[in-house]
Every structure is written in structure tokens, then in C-alpha cells.
Structure 1
Amino acid sequence: MQLDFPYHFDGRERTAATEEANHIRDLIEQIIFTTPGERVNRPAFGAGVLQLLFGPASPEAAATAEFMVKGALQQHLGRRIQLEQVSTEAEDATLRIRITYRLPATGESRTEEFERGPTP
């Protein structure tokens, strides 16, 4: 069992835990939406795609996000997942990221979708 993200307490008032597959998904989300330099002791951690939200939505922005996500995931989770596909879509001020990967420990293939846009 691994710690669940975001950190919270479960129904027993203990630190919430999750299964390995869900923990990997949580790690992917943290990598995608963390800006390099944001973590004090890990300045290279993160993909930094949030900075793209404030620029114009375009195919170029989506391609840039895809490149950033692939590089960050291979750097930080290269031993825990086999990255199969990353696709991104930028529309208005919303960025959608779809990641397909395989868990080497179980051979299970998973597809996760992440989305960030303006907050109301």
C-alpha cells in the first residue's frame, strides 16, 4: 500500500492509503502539474505544463505539452511505467492530456486523462 494523493485521512482517521496502480496515477498527476523549481529539494521535478495555460490555445501549445509530459514521465517514472502514448489537446484555456502506459510489475495497460483549465 502507498500513500494516497492528495494527502488526507481515511475513515479511521489514519493516513489514507491506496493500491499501487492508483499511486502511479497520482504520481503521474503530480509530475504533469508541478512546475520545475516548485519543489525545494527537487528543482528538476515536474513537467511544467501549467505555464502553457496562459498562452494561446494552439496545436503548437498541445505539441509542446506532449513533449514536456513525455520527457518528465520518462525521467521520473521510467523505471515504474512503460510509456506507450501521450496525446494532448489545447482548446480555449483548457489543456487535456491523455496518457497510456503499462505497469511492468503486472503487465496491466492503463489510460488516464487529466484536464486543467481556468478556475471560476
Structure 2
Amino acid sequence: MMDENALSSEVIGAAIEVHRHLGPGLLESIYRDCLVHELRLRGFQVAQEVTLPVTYKGREFSAAYRADVVVEDRLVVELKAVEIVLPVFSAQLLSYLRISGKKLGLLINFNVPREGRRQALG
């Protein structure tokens, strides 16, 4: 079994590959689908839109949250395609980790310019 650092490095590498091919400006769902495909091509077990139930005072709310991607049933990946990464996104990932009982998570934003290219200014 791959250790957590190696697993997260592989997922980051796959995300870079997706971004290299697609660039910024697309919908989060496109990046998610392509990342899932890339990870499966690399031989990883991947689930997407994983329901994370929340229990409150003995009652379970089954569709409370959905993790974008879970890799090898160990790593939660929260994807964004936004101009600004807000602190609430990190809080969201931490909540997903707590709810799921997993220890490892990545927050990946695809809406950044590719290296070596300048953004056109208005």
C-alpha cells in the first residue's frame, strides 16, 4: 500500500496533467470527471460525488454532503474552479475529513493560469 505522501503526490501529479491539457476556465464538473479518468488510467481506485452522511442527535442525514473525489478510500479531494480560494473551502474540506473519518485531504483549484503564460488584462 502506498503511503500518504506518495498517494497525495500522485493525485497532485494527475491534477497537473489534467490542468496542462485543459487549462483554466472550465466547469468544476469537467475537471472532476477528467481527474477521475486520469487517476483510473494510473491504476487508482476512485469514487466521485461520495455521499457523506451527518449524524445529529441520533438522526442521520444521509445526503448532507458530497465529497468531489475519494482516492483509494483514503484521500478526499475537494475541487474548485474559482478565481479566489476562500477560507471556507478549507473549512469544508476539514469537515469532510472529520465526517468521513479520513485523515488526508487535498483542496485543488483548477482556475489558475498555466505556468509560463500571461493572462490577458482587460
Query raised in the report: Which structure, out of 1, 2, was helix-only ellipticity at 222 nm (-39500 (n - 2.57) for each DSSP H run of 4 or more, over all residues; to 500) calculated from, if the result is -9000?
Result: 1
Query raised in the report: Which of the displayed structures (1, 2) returns the greatest value of relative contact order in percent (Cα under 8 Å, 6 or more apart) on calculation?
Result: 2
Report summary line: If distance in nm of label points 7 Å out along Cα→Cβ at positions 10 and 74 is calculated for 1, 2, the one returning 3.7 is structure 1
Requested in this report: State the single structure among 1, 2 that was used to calculate distance in nm of label points 7 Å out along Cα→Cβ at positions 26 and 98, giving 3.4.
Outcome: 2
Query - Among 1, 2, structure where distance in nm of label points 7 Å out along Cα→Cβ at positions 90 and 106 as derived comes to 3.5 - result: 1
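No lab work stands behind these numbers, since they all come straight from the coordinates. Keep in mind that this is a model prediction, so the values were computed, not measured. Cβ atoms are built from the backbone, for glycine too; each structure is taken alone.
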